[in-house]
Structure P
Amino acid sequence: MRRKARQATKAENRPRFWGRHAVAAALANPERGIVRIWATREAAADYEIDGSIPVIFADVADLGRMVPRDAPHQGIVAEVERLEDLLLADLLDGAEDRRPLLVLDQVTDPHNVGAILRSAAAFGALGVVTQDRHAPAESGALAKAASGALETVRWVRVVNLARALDDMAEAGFWRIGLTGEAEMNLADALGPPRIALVLGAEGEGMRQNTQAHCDALARLPISGIESLNVSNAAAVALYAASVAA
């Protein structure tokens, strides 16, 4: 896909993406502005890069100094503009859409959020909703963990998560909060066709106020271990929801 590079207003806020999947997905996304690319000549030859995007050739050592230590840049780094914010109303619009929605309550680790975006893409989730103040910004680490899904999964950041959950209820979503302390299994909690799966942060889990805005609380169908990493829990929950659909 070809399109022109865009100008950013605040250069200091531009993230840098690295790695083949993250950069290739960014190049393929018409909504993503690409400011410039650094790459080895060998790596650059594998991409279709619009001529308006500056490409600076560099060796592997130089690229290694542009990313976090030991980050697998795979010969290419891109400076990009952040995607424009999406509105929750746009995500909820469409009464016939039966895809599950993921809601993250203060999940702040970029690797976890990236992995959750990847699972959301794999299982065809409607989108991911996070609270703006308690969620990671777009970053190279998040984009790498998402393996391209940052460009394809709709991610909505809201100011007030409780209010957002109320809006989901009005749109016909059955809100299921996932917690290991729940008596009900997720399979038993699934019912109405429009499902919002709510996951809390590792350690603290869902806040009480978030639980209060759920229609049901459920636990994952796992045994033998106390809990799962939140990104793994999201993948299991999405699979369970897809099987029950």
Structure Q
Amino acid sequence: MSMRHILLVHGANQGSWCWAHLLPHLEARGFTTHTIDLPGRERQGRFGWSYRLNDYARTVVDAPVIALGHSMGGMVISAAAQLQPQAFQRLVFLTAFLPRDRDSLAALGRQDQWSNLQKGIRASLFRGRVTILPGPGDDVFFGDCTEPQRRWAFDRLTAEPLRPSLDKIRLTTDRFGVVPRSYIRCTEDRALSLKFQDEMLARQPCEKVATLTTSHSPFLSQPEALAEAISTVT
């Protein structure tokens, strides 16, 4: 099997730690892996208003890679592909926001009328940050995870800078549009509903689509199945 290099981009409130259980399964399928922490992961630091979506995108531009973005990470890999399309062999959206030109994460989130996302988060306009709430956030983000998996994740979550979610993305057909795209749907997702995943796919089609019967965090609950799905769509 030929070696494939994949860059894994986490979603909101998470970091590179979230991929720990997935990496061995990807490597067993011939991938070399690279993970990053987007800006603003620190627990103590600058106010969330200091960061922009392009600050996230610039951390993703690398040597030619397959870039996988989870959830909010879909916005990040899209913005990165717009900045430097030649850096990406393919974009893979894992139950992720799949934007069109001039979309923002916040605007897309408001369109998902089937999501329970707002029940699981708290936003502070003063601090410019969003946090996931223990208890309500369990079912929204980690619905099919075991209790130890949920606790492991919650111990590592951080506040998420708010401003990047308000930035409107700029996407053009001659840059973002030339990078091949894949999508992995998660049927039991309560943060980003399956119906809205399919709505985004209808508006912004992807060449290859796979489906997992998982909630929002398959890298925790079903890492081997996720690795197989990634292998299928890349």
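Between P, Q, which one scores greatest on Kirkwood radius over Cα pairs in Å, for residues 51-130 alone? List each step's numbers first, then the result.
Numbers: P: 16.0; Q: 13.6.
Going through P, Q one by one, Kirkwood radius over Cα pairs in Å, for residues 51-130 alone is largest in P.
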Given 25 for relative contact order in percent (Cα under 8 Å, 6 or more apart), calculated: source structure among P, Q: Q
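Among P, Q, considering only distance in nm of label points 7 Å out along Cα→Cβ at positions 19 and 171, which has the greatest calculated value? Kindly include the intermediate steps, with their values, before the conclusion.
Working: P: 2.8; Q: 2.1.
When distance in nm of label points 7 Å out along Cα→Cβ at positions 19 and 171 is calculated for P, Q, structure P comes out on top.
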Read-out volume of the Cα convex hull per residue in Å³, computed value 106, structure in P, Q: Q
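Throughout, read-outs are computed from the coordinates displayed, never taken from laboratory work. From a predicted model like this one, the values you see are computed outputs, not experimental measurements. Cβ atoms are built from the backbone, for glycine too; each structure is taken alone.
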